[in-house]
Structure I
Amino acid sequence: MSKIIKVYNHFKWTDLARPTQEELETLTKEHNIDLHLLEDILEYGHLPKIEKVKEYTFIILRAYTPSAKENITAVGALTNKIAFFINETDLVTVHRADFEFLKNLTDDYASSEALMMDIINEILLTYDKPIEQQADKMDEFERAIFLKAGHSISIESLYYQKSKARISKKVLQLTQSVLNQITVKPELSSLLQDTKETTLSYLLQYDEVIEDANTILHSYMSVTAQRSNDAMKLLTIFSAFFLPLTFIAGIYGMNFDFMPELRWKYGYFITLGVMVVISIIILSWFKRKDKRRIMIN
């Protein structure tokens, strides 16, 4: 366990990283915190929440932690939680992952609420770069489909991008609910409002990413279906040309003795001529049908 204690003018901040259950139990005794809250702290993938317990306010929030290349479909793998116990004289933060922003906080805070709001703001900022990366990925998928003649995309990659966006949106929605229940001193109300607006902005961006992912999937399926239809159309045209010719060749390939055409002096050339005429008729029919379709459109 890594334990850092900082004493400010009006409050004390205790930060615990990777604590064991025994160490958490010791913490609850030192700060008079209900023991049942350990279950929430230790539970893997626990979602954001806020709860008033005795003289403390208990909050769980989740920060975005993995790299953009990881294929993830679970809340606990995509984000890591930070638990807060806060009152006017104490702020206790508990987390298992290492967060660099906790090491870079300033040393000038007038209250525990000011420090907590600064940490919450840093938690939200962890979603900023992933949103940009996912938006860029959606643009890349769109360019591959529409600007590269229906170039294939990775459906698996699209699925994971959509899954990460969906999980992040769910976490941010619960975070927004927590922020709406937090009460701070009047001098921090503007900072709290800014944090709420940041959360809303991220939610709207994730909505756009999810909508883009659905649109890209439908577009890709449409383009794929169109390519299949074009291939079938070409095969149909070839079949229309060669089916009657194959029929004629099949008849004259039976080699029956009593086939008068086989002994014609010019039978071979007449048969070839018939094949050419049939091909010309079929070609003319296709052209006339294509012109009629263009006129209708």
Structure II
Amino acid sequence: MTRVDRLLAYLVMFQSRDLIRAQDLATHFEISERTVYRDIDALCEVGVPIYGVAGEGYRLMDGYYLPPVTFSPEEARALALSLSMFMGFAADGVTRKSAGSARDKIQAILPQRQKREVEALTAVLRFYAMPQPQIDFDDRKLLTIQQAIYDHKLLDLTYHSLASNTQTRRIVEPIELAMINHIWLLTGYCRLREDVRNFNLARIDRYQVLDKSFEPKKISRTRISGTEKEFDIIVRFDSDVVRWVRERQHMSFVAEETPTDQGNGVIMTYRVPSWNVIAAWLLGWGGQVEIIKPPHLREKMLQMGQQIVEKHKS
């Protein structure tokens, strides 16, 4: 942290608290108390009205404020919730720390009533990423691809396909990054497939930004959202697990209906680009799930069940 940043942080802290001791400032910024005294003198020299209270600490003169930012109660609540949620889901790093300092600055300039409401709200709400790992917004791969998108630079990727369980090399014109169910997806124009494709960042084994620019293609939002050929899988779940299926629903879920025949349970439809995307999830429901269509996937499910039986016979 530069001295200028530290001095600005002093102002935020002085506006959010009544009195601050020099030793508290020294501890917070990991500096000596002598440095704190010099910083306070520097702020006073540029006209910031800070005065000391003997034996108690420093405070701002009443009526001195930073340039005001006005939020409605709804905006203040939304900002507090957004930053708290972000910090709950984000892994430790520069971005998470920056979110925390931004939250402190926002709360510091709120009117007292709104500040109390926001503090009360954040005191009773907590956000956790379990069982998924926290999101690393400072991951080198993520930041490198972000910059490549911004600079319109080609990416040389070694991609491990889930459908074929093989690696292929792709030259990709990156378009955008999206997070879906804690999974980062890169959408880009694949020169190998000559079409738009989605790439799971976790399956990118190697990557390199090429020193070669490209002219971004005009691709509609609907084109981006449906970049791979998909097919429907129709599944019946037994009644006693329907509630839990809904609670842990697969990201490819499309629709739900009550069967018209005499069977129990609920019929659900999923739309996937490959069987491997959903196979393990369906197997997790054991004998309480049945594939209705397509027929060839019923056979695949049967084969997987037989393999499990064989492995456990002994």
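Looking across I, II, the calculation of FRET efficiency 1/(1 + (r/R0)^6) of positions 210 and 282 (r between Cβ atoms, R0 = 41 Å, to 0.05) that yields 0.55 traces back to II. Match the computed value 15 of relative contact order in percent (Cα under 8 Å, 6 or more apart) to one of the structures I, II, and report its label. Only structure I yields this read-out. Quick one: semi-axes √(5λ) of the Cα gyration tensor in Å came out at 74, 20, 13 when computed from one of I, II, so which one is it? Only structure I yields this read-out.
Out of I, II, which one gives -13000 for helix-only ellipticity at 222 nm (-39500 (n - 2.57) for each DSSP H run of 4 or more, over all residues; to 500) as computed from the coordinates? Source structure for this number: II. Which structure, out of I, II, was distance in nm of label points 7 Å out along Cα→Cβ at positions 106 and 266 derived from, given a value of 10.4? Among I, II, the structure yielding 10.4 for distance in nm of label points 7 Å out along Cα→Cβ at positions 106 and 266 is I.
For structures I, II, which has the highest computed value of mean count of other Cβ atoms within 10 Å over residues 74-81? Top value of mean count of other Cβ atoms within 10 Å over residues 74-81 goes to structure I.
Just so you know, all these numbers are worked out from the coordinates, no wet-lab data involved. The model shown is predicted, which means the values in this text are computed figures rather than measured ones. Cβ atoms are built from the backbone, for glycine too; each structure is taken alone.
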